[in-house]
1. Where does the value -15500 come from, among I, II, when helix-only ellipticity at 222 nm (-39500 (n - 2.57) for each DSSP H run of 4 or more, over all residues; to 500) is the thing being computed?
2. The value 2.4 for distance in nm of label points 7 Å out along Cα→Cβ at positions 22 and 126 was derived from one model only; which of I, II is it?
3. Say we calculate distance in nm of label points 7 Å out along Cα→Cβ at positions 30 and 86 for every structure; which of I, II gives the highest result?
4. For relative contact order in percent (Cα under 8 Å, 6 or more apart), which of I, II scores largest?
5. Tell me which of I, II gives 2.1 when you compute distance in nm of label points 7 Å out along Cα→Cβ at positions 54 and 70.
6. With mean projected area of the Cα convex hull in nm² coming out at 14.2, pick the structure among I, II it was computed from.
Structure I
Amino acid sequence: MTNNDKFSLWLSSHPDPNEIARHLVEVSFAQYRSVSSRISKINNDGSLTFIGEFGHKEALLGKTYASEEWHQWRGDAARLALGIDSGNWNEQHKLVVAMLIDNGNVHGFVVVDFKETVDDTQEVVDMLRSMSYPLSLYLTGEQLIGNRAKDFAIGSASAGGALAHDEAGQVRKQLTDRQIEVLKLVSQGKTNHEIAKHLGYSVSTIRHDVMHLFRVLRISARNEAGPRAAELAII
């Protein structure tokens, strides 16, 4: 199992952004002597919020900066994120930045710092890029789930169980026809490799679809997919 596979599997435990930042430092990039990490998101108004951090002396967690403010930053991470400096690394090769991209749009950044200069910079960049895709999907999914759960809780107080049908509709809107097919096969106990062969897609594509299903359905194990789908009447 590759590091990316392990990371994707670990995300199914639904860690919060601080736990993810810690995992990047203590597990994913520990062999390169990583010391700290930060995860940020870009809000709809263009402002930037730090949603996860580990190992930093200066706490920025939860702080939000207006677009015109953070676009003026000139620290190493900011220069790389804003495209002022090219590539993913700072000049000393001790800090790396990757974009979090969803549907072609940049919606945040992940930064990892190292104690010493990293020699194999390309390997680290490739690892971080491969991890940033499932991380981006995960964070986007968690935000959608949180918003939907909040709306459901508020609505339930005034409408009783009437929103159960609405929740099912909202979940269905988050799934493509292929993901519905994947859901059916997961519910039948099929593995990712079996599903990929049956549907004619790569294992990587199916893996990302399954992760998306976990987030949208709010489940943490494959054997929960069938009962949850039946509860929502989406298969």
Structure II
Amino acid sequence: MKHEEIKKLLTGLTIEGQLRKLESVFQGKIIFTTSFGIEDQLITHKIFSNNLPIKVVTLDTGRLFTQTYEVFSNTIIRYKKKINVYFPDHLSVEKMVTEKGPFSFYESVENRKECCNVRKVEPLSRALNGVKCWISGIRASQSADRKQMDWIEYDETKKIFKFYPLFDWSMEEVEKFVKENNIPYNRLHDKGFVSIGCEPCTKAVKPGEDFRAGRWWWENDGAKECGLHEKKA
């Protein structure tokens, strides 16, 4: 199906309805990737509580916060559902750390992107192998770049549809829904962490600061992305 046809099918439906419709179109070839951030927890709740046959996937970089693993565990306990884990290729990690040390990403943008590629982008490519639709927790208000995106897109590079069910939600709306439904969430969010990634590369932000300011804060480049959602020119 074409992008506009998919968009027309989803318009006007609830999130649950949109997810069901996408699953019926892309049977067995649709996944949701979670990093256990608060937006992702809301989508996980929608999938698991409605018993939707959508594969839920996470990328374990090996450098995550303890609190992130706690959310992972609490989510499994709460919903009694499986979350599929993808790890980095161990030979690539061993080579990178042996040659450049455990904190090479602080030394240059190139080194940081190399680490992101090894620990996140390559495992994602394996997770997306054969997939036709990728669900993600991206919201428009997270960054200027993300405001330019659309809630349903076709990625020409990956040859895959990308759906963002919370695209037009505010952070306040997400927080309200999560707390009203007693959904497990990362307690670091209560300490000023808004975008939570690897522990060495994430810090809390001050009220009013950019959503991505706490990610790779030592870099001056305003484009704070790891490559998972990067669009090639």
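1. Values: I: -15500; II: -10500.
Answer for the origin of the read-out: I.
2. On the way: I: 3.1; II: 2.4.
Computed on structure II.
3. Working: I: 3.7; II: 1.8.
Comparing I, II by distance in nm of label points 7 Å out along Cα→Cβ at positions 30 and 86, the maximum is at I.
4. On the way: I: 16; II: 23.
Comparing I, II by relative contact order in percent (Cα under 8 Å, 6 or more apart), the maximum is at II.
5. Numbers: I: 2.1; II: 2.8.
Traced to structure I.
6. Numbers: I: 14.2; II: 12.6.
Computing mean projected area of the Cα convex hull in nm² on every structure in I, II gives 14.2 only for I.
FYI, it's all coordinate maths here, none of it is from the lab. Remember, it's a predicted structure, so these values are computed and weren't measured experimentally. Cβ atoms are built from the backbone, for glycine too; each structure is taken alone.
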